[in-house]
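What follows is calculated from the coordinates using simple rules that are stated; it is not laboratory data. This one's a predicted model, so the numbers in the text were calculated from it and none came from an experiment. Cβ atoms are built from the backbone, for glycine too; each structure is taken alone.
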Structure 1
Amino acid sequence: MSSNERTLRAVAHQIAARLPSAGHSPLVAGLCGAQGSGKSTLAAALAVHFASIGVPTAILSIDDLYRTKADREALARDVHPLLRTRGVPGTHDIQLGMAVFANLDRHRRTSLPRFDKASDDRVSEVEWPLAPEEPRLVIFEGWCVGARAQASADLDEPINSMERIDDPHGTWRRYVNVMLATEYRRLFERLDFQVLLAAPDFAIVEAWRMEQERELRRRVGAGMADAEIKRFIAHYERLTRHILAEMPGRADLVVRLNDTRAPIEIIAH
């Protein structure tokens, strides 16, 4: 059995055990993992697996809930310039996400938002795909899905040079934390099941992201240069480290990965 198959089987088994208790609403499985950890690949494989056994499945990525470029420009102007860059809590349209889940819960015809990272803006609504009718399973995947806010005291010291130079007073990171403790908490309350793909450390996350971007440059001739990746990843560092430290103790299923993304331990709580 390959490492990918082992992870797929473990997650699918845990989801299947919970499906009967979901009632009339779809079971919402949160799939959290750092950039490059294989979330999207696993989500797609889970959808294929469950569809093959008669369980209509929808996938929603938190990346597809990013605020529009215009909205983020307004946040950059009114709150902090670092909010121009998509990624951290505060740069997603949480009301849109909650509306999608409400429609799925009510078995309404539901379009799933899409975001185009190449243009750094939301795709026109007419191009959003439709979720399956009356899905029994929704896989909600993303790097911070299910994350919890940090303690206020943990925000005092910058975690990297970007925070030290661009957020010396902590305005950006405190705004992000407040969003996580309020709006995002309400969204994540809809999760029925939490999976964490746990990277071995933050250093490998940067390597994985560079690997992704180099492959993108090879295939389509576009993508961030290594220096741009380092800057981009710096926005994610604080919360990624927090998730890796805090979430394993409470996630329903933790898949600990090695530096090649192979599972070295699978822990069900």
Structure 2
Amino acid sequence: MNTVTSADGTVIAYDRAGAGPALVVSVGAFCDRHTFVPPAEFSGSYTVYTYDRRGRGDSGDTQPYAPEREYEDLAAVAAATGERPFVFGHSSGAAIALRAAARGVPMRALVAYEAPFAVDDTPQVPVPDPAAHIRELIGQDRREDAVMFWMRDVVHAPAEAVAAMTGAPWLAGLAAFTPTLPYDIAVTDGGVPVAELARIGIPALVLSGADSPDWFRRSVADQADAIPGGRLVTIAGYNHNAPPEVITPMLKEFFGGV
């Protein structure tokens, strides 16, 4: 494990593996630096930096929180590579990567996989302030209920998937991440940030799962349209969670052409 200090003094933990140009990975909800494990043939071509977003794993969690701190954290990890890295972001981690790029964080190129920015027909959450509701559940020591609320009412996972989670032994592991779920909400707040994305001046590829809901695919298409020269690729047979062995050949092809 390595660490770097972000702009507000927060210590951010990261791992480094592989050889070749630097690639920083920004992960989504319920994920830490151990979640994205690149296949051996990929880490033989890139030096992959995976980091614990603030409030997770071995990273700090300086308060008060603001979304801008997450962009600074990515910038700090990027600086620790000693070069202008490639960046891959998934879900809320993709939102962070996109918004960091729009703010001029040095990157060579960017791949964003389904940043969950809402559009007009995104299903509504049944409470007016989901972040506050999650904090309330945590305050009542109901973290597993917070996980279920997130899956059922925030990301609208299929009913059968939510039912399968009930009483699952691994649910406690997800519960440990619940204090950072309001952060995932904050970095994706406000719908597709078209004006921000229009400021991105690096090559950018936006990925979408063909099996993702219609609203999600519309959001991703809007994101690609907003980025000057942005490209959109749809992954057949997958939704929001294509595994690394599916994603990494796309990263290699896109980054290799930059």
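A few points about this structure:
- Origin of the derived value -10000 (helix-only ellipticity at 222 nm (-39500 (n - 2.57) for each DSSP H run of 4 or more, over all residues; to 500); candidates 1, 2): 2
- Highest-scoring label, criterion being mean count of other Cβ atoms within 10 Å over residues 17-24, among 1, 2: 2
- Relative contact order in percent (Cα under 8 Å, 6 or more apart) derived as 19 - corresponding label from 1, 2: 2
- Structure from which 0.55 was derived, FRET efficiency 1/(1 + (r/R0)^6) of positions 41 and 169 (r between Cβ atoms, R0 = 41 Å, to 0.05), options 1, 2: 1
- Between structures 1, 2, the greatest calculated value of Kirkwood radius over Cα pairs in Å is seen in 1.
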